[in-house]
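Structures for review follow.
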Structure 1
């Protein structure tokens, strides 16, 4: 069963109790046995000279704590079943210039860590722990400087008490990422809110777009809509008009919108760390041409087939297979390929016009963590709580002389976000106009003028 959500941004913003993050840490503590798990965050990154990029917390760290400061390390001790946070100490000068620091007392009281200490004491603490644990779990290769620092401490431990230094190093992804693959009710609520903000942004863009504007002006409108509702962009906006839509990850966003062109907008809001990911393609002047409508309808039909395949018992690849078979029929009908559907599928000639997958995991990262194959190299089966995108497309480049002339320069992608449920899926973004009639109605719904 498929459900469409009707967004209401006036409702209370969803929040996750700190007890939920503690519960996640407790589950992880049980999973690691008697090992010690060390999870660092990145330092703030310099943009230029003394200006820093906006800090975004490490996704695993956010999932386990919602502690948003840089320069911190989370330690989970499987032997004692306790969590310890190392973070920045209170600093009056920092408070004057940059704002308050949470500090150690609040880390324990408000974030429910079992213990806390200043980040400067972490190295000495880890050295002592190396004498007590045979297995160290860490996100190796994520932060090179931290890797080097920890490996130096391990070598120091081996040099002094060889028998007790960690003998086994494991990657934290294998413990944390399976947990993140299945979303809980609080995660789904945050994702729905991010989706609701994104839906309103896409609808507003359809109503406000007209020939003569620039792609970057529309990207700015998306920024406004997201930030107006206490969100940020989950990834760089793709605002691609005309033939630019045939570049999958188009980023320039600097072209002039022309009358008669289509506009592909791939943009999603991040709210409380969770991403939405919506793509809609609509006419700059509010009306599809006959050729545009013909291509669009095939992509929409493929979208409907893929959505129907998003349910328990199917695999992560099932939506892609469903979409691909519909799009092959469309390519044959539109004169893009020749032969039989079976031949086109077997020799992969369809990939000239549909060259990407239909789904990826979604969550704290827009391309979220989680395996797509099992250890036996089979496609992962869809289970309730999994979040994924559905995004078929057709891309007919302007310089493709083998395509019918009327279709050249048309790039179309439609993308929704779904949560697998016991009886099918919940479409988080289904309220975004998607049919030709709904899109044209939305485009005509408000005065089409530049504000």
Structure 2
């Protein structure tokens, strides 16, 4: 049951705006640092019912972003971020064990695969970066035969294996974390809309004001709806289809090791198995959001779901005629650099821009934001993803119009390459614009 909305004024040591993974992990780490702290969490809907409970459950490190980190921060800083993200993946598993939360946490490598000739060796930059940082075993190229030994899709032409990865059932993790925070005495008010943030840490709601020593803004794609953050991120959408239990298909594919799999296109396909023998298959080809608002089509787009289901069968022909029992979508907060961003503006501390990789990095983000809120500076707050140099998206309507045109070009490029054709010159030019502008959109 939802907790009661906040009605009237309140006081707290720290007020957290947002009850998804980032806000909840921040509350947890605050109590780990200061067990007697008065923490108040405000969630506009119900904790765990937004993107945190509706993602693909890929618990990844930040090793895929090692090349970008090296360019922006240098090798030592890049390695520190990647190692901190490893700690987060392990930390979630250890937390589930210690707290008795059955979130279906399963450690297994992640495979990035090629499904067209144009995607082959697209992971080479990440492999080189891991080697240059002295951690070559973290990202290892693998042949088509090696990939298909893990999952025998006829489309797989080779890939790279990321050593440390896990999967979770995302809603189980989010709701388990919510329950444990309530047990620890965190004041959680759901269905409470925040209308304004003040630099001194105070927060306004429709019926009152929360006075606090510090505030944390942790609202995913809705961050851009707050003044001062409008150009810091963009909102796109991703959709997932879930099959009926198909254990015999998993056996036939040899996909029994729990590996998470992503392909190498920009509008990425991602897939995993579940504890009850299903396949969850997603596609990041949904629509753009406008000015921080989440449109209905971002939550559930029938045309995107239909295309995702078609791709599922193209990857795994054995699933033709099998049931898809569930389908859903949701927004993702897209960072200009593909990296999450943390920082402070006065006594308001923020985190956003997970770009589809939020399950593992939000644990790390909670560690960072808890320390910022308490003004405790250490190796976590010194990471290169804290107060990075700012890179901004264009203002609306240019962000929405430009993003939609680029999305259309990416769809056309992917379709051509799936058919073994070269995309047209205009399509290739527009699809390459983000890289030319120094932006890293989701792959």
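Bear in mind these aren't lab numbers, they're just calculated from the coordinates by the rules spelled out. Remember, predicted model here, so these are calculated numbers, not experimental data. Cβ atoms are built from the backbone, for glycine too; each structure is taken alone.
Tabulated values for the structure
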{"quantity": "Ranking 1, 2 by relative contact order in percent (Cα under 8 Å, 6 or more apart), the structure that comes out highest", "calculated": "2"}
{"quantity": "Top of 1, 2 by volume of the Cα convex hull per residue in Å³, largest first", "calculated": "1"}
{"quantity": "Among 1, 2, structure where mean count of other Cβ atoms within 10 Å over residues 34-41 as derived comes to 21.9", "calculated": "1"}
{"quantity": "Entry that produces 26, 22, 9 once semi-axes √(5λ) of the Cα gyration tensor in Å, for residues 66-153 alone is calculated, selected from 1, 2", "calculated": "2"}
{"quantity": "Structure with the greatest value (metric mean count of other Cβ atoms within 10 Å over residues 242-249, set 1, 2)", "calculated": "1"}
{"quantity": "Highest-scoring label, criterion being mean projected area of the Cα convex hull in nm², for residues 122-209 alone, among 1, 2", "calculated": "2"}
{"quantity": "Comparison of 1, 2 - label where distance in nm of label points 7 Å out along Cα→Cβ at positions 26 and 378 is highest", "calculated": "1"}
